[in-house]
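Okay, got some structures for you below.
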Structure 1
Amino acid sequence: MSERVVCTGLGVATSIGIGKENFWDGMTRTKCGAKPLIRLEQNRFAQNRSYEIDEAFPQEETIGRTSAMALHTIKSALTDAFVTDRPEMALIIGTGLCDFKKIEDGMDSGRFVNYKDICSNISERVENVGYGLTISTGCASGNYAVGYGYDLISAEETDIAVAGGCDCVTSVMYGIFDCVNREKPIFCQPFDVNRKGTILGDGAAFLVLESLTRAKRRNAPIYGEIIGYGLSCDAKHPTSPDPDGIARAMRSAIQRSRILPEDIDYIVMHGTGTALNDVAETRAVKEAFGSHSRNMATSSIKAMIGHTGGAAGTVSCVSAFLSIKHGKIPPTIFLESPDSLCDLDYTPNVWRNLRIKRAMINAFGFGGNNCCVVVGSYEGDNREE
């Protein structure tokens, strides 16, 4: 029998709030974090909107903005979990672009860049001498990190892991979407027929994961469980998502979690607000869940926080655990005229009360990297193995 894995701490930073309380408050008020560009030169791009975080972070000039965001968020998650003894823990960082913003800033200024990867930066500053790994699988990176942390604890390789994702807005990635978006969106508008493309945002989100044994031994707060996860790769196209590949990841997550499709109450959709992703994800949900797809609540939070790259999956994990705690799910805002090909229940515009026993979090990256994580409410010792 493998160890059960629970979440005991949450840390998050987005354009609508830093810290779990501010983040939840921002979502409760259906706040939209989109604004004119802050840190990139507007005259270099056709569009000029992002979901950047206004604030600077401690040590940003030294270690880079992405590392500084991650460090702040990881410290918040550890504090939230009441972890003060800094044990030898697994530290798994998911990121799409690492600290590329630091490299860009160095090139623009002509300064030498003393570059370290994010995991090294964090380990040095939280004095972690345990296992460390940086994972980069595009916008699914954060979910991959959570899955890997789950595996390490389940296999009793460690009894505590900090896992999550982080990315900030960079010129190179912003330039790609500036070219891809035919029209220039002023906010993300998932599943709406008038959506114009995705907009990038800053984001970091980390979970403190522990074996249930360790969490109970120290009487830790428990937000819920990581029940399982599923992976797949489309192996078809660098940027165009494949519904069959996405559906495989969802089915794998359900199978590895030892549940039925009907046991999922809610999906936090990847929902980027692009024409291709929204339709592909919708088709995949129908394929994986069959008739249950018509009865299941879904939503995308990207209209509020933008596309946070490698952090996207774990920001959604934080949202899911808070939804489990509060018994309500955030809406997909700005969904006024649904695309006829996007015909699921996306919880348009208005919060909904919902008791969530199990939820799925979707995250998909360029190259067809798909990772779906299943989380659930903590059910004490009564859960069937």
Structure 2
Amino acid sequence: MKILHLITRMDRGGSAVNTLISACEQVKQGHDVLLVTGLSEESDMSADELHCVAEGLEAFRLAGGRTCLLPSLKRSLGMHDWLAYREISKLAGEGFDVVHTHTSKAGVLGRLAASGGQTKIVHTPHGHIFHGYFGVMKTKLFIAIERWMARRTDALIALTKAEMDDHLKLGIGTVRQWHVIPSGVDVDFISRQVDQIRGNSEGQYQWDAVSVGRLVPVKGMERLICAWAEVCKVRPDARLAIVGDGGEREMLESLATELGVAENICFAGWTDPLVYLADARCFVLLSHNEGMGRAVVEAFAASLPCVVSDVCGLSELVDDEVGCVVRADDAEEVAQALLSEWSPMIREHARLRAENYSVKKMIDGLAEVYGQGRDDE
């Protein structure tokens, strides 16, 4: 099968990681896969993040995949969009069986460019931009565009049922178009690595909590720091590790200093998160919006209880068997959850739940959607 994956930018965000894993696994299965992406300049990536992204793309190419960088493909609106559309149209005309678009901008341009032919068009929003991103009028415009684009799409893929339901409530797509395929995580590898790192130090945790994600507004890291200040009122020695980087890092470090908890928080940058997950009591992610939350599944695989915000994908992943869902704007409620004494049973349940989000299940799900006839949805 000849497959084109199109995404606006490659960074360390969940949508890009999901797309790259999908493309890599499909190449390993013998498919001819082209991965098309913008230059990702708008991601404001650190040197470490750029290095990680470059390593991932190189591994894809070494496996036999093809890549194409389009400087005209950007998140911002402008005349460059017309050039991007023309370039994508040319690529889409190369006889692909499937054009699979990812995220909003690439989703619109890619689906427009591929429509009208025999190619099957599949789109994965990776969450949505209807909460926590833009003002009311711009959000209404984007909803109208997505409704229109859905009529030009053969199959729509949600990472969680909650994400699918959110789109359906807004009139985007039909029940027959939507398929729920969670983002795949190599849970067995994570479990093995974490067990190896832990060695004989089980129960001797260096970090009271760990969070992993890009330091951008939608991830809600400012809410975590405010909550951590409340934690430290009860536990003055409590330690938090934040693994990731981004444009908000300086602001977040200043906030930690202002609240008097700078010594209690480690900004680790982009590094191997497993080293931190292996040495933590629990995981926390307080995003304003999240399609699924790959980092939560990675924490499950590390047998960590998870404290998450009450938003779309996260509240579907987490319940009281594996952690706690909180009102993330309530710093005291978040702090109380983070101070919980987690039972060994919760850790075991977290590890078992991770199995529902394996890479194999994701690839099998994509193969089923790709293989359906265009009139089967």
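Derivation of every value follows stated rules applied to the coordinates shown; laboratory data play no part. Keep in mind that what you see is a predicted model, and the values were worked out from it rather than measured. Cβ atoms are built from the backbone, for glycine too; each structure is taken alone.
Could you figure out which one of 1, 2 the value -13500 for helix-only ellipticity at 222 nm (-39500 (n - 2.57) for each DSSP H run of 4 or more, over all residues; to 500) was computed from?
Values: 1: -10000; 2: -13500.
Of the options listed, only 2 reproduces it.
Out of 1, 2, which has the highest value for Rg/Rh (Cα atoms, Kirkwood Rh), for residues 91-210 alone?
That would be structure 2.
Tell me which of 1, 2 gives 15.7, 47 when you compute Rg and Dmax of the Cα atoms in Å, for residues 179-242 alone.
2
Work out which structure the value 23 belongs to, where relative contact order in percent (Cα under 8 Å, 6 or more apart) was derived from one of 1, 2.
Answer by label: 1.
Who wins on distance in nm of label points 7 Å out along Cα→Cβ at positions 99 and 347 among 1, 2, i.e. which is largest?
Values: 1: 3.6; 2: 5.0.
Largest calculated value belongs to 2.
With distance in nm of label points 7 Å out along Cα→Cβ at positions 75 and 219 derived from the coordinates and found to be 2.8, which of 1, 2 does the value describe?
Derived from the structure labelled 1.
Could you tell me which structure in 1, 2 was used to calculate distance in nm of label points 7 Å out along Cα→Cβ at positions 35 and 339 as 4.4?
2
Consider the structures 1, 2: one of them gives 2.4 for distance in nm of label points 7 Å out along Cα→Cβ at positions 67 and 107 as calculated from the coordinates. Say which.
The read-out was computed on structure 2.
Say we calculate Kirkwood radius over Cα pairs in Å for every structure; which of 1, 2 gives the highest result? Walk me through the numbers before you get to the answer.
Details: 1: 20.3; 2: 21.2.
Max of Kirkwood radius over Cα pairs in Å: 2.
Assuming 0.15 is FRET efficiency 1/(1 + (r/R0)^6) of positions 147 and 267 (r between Cβ atoms, R0 = 30 Å, to 0.05) as calculated from a single structure, say which of 1, 2 it is.
Comparing all candidates, it corresponds to 2.
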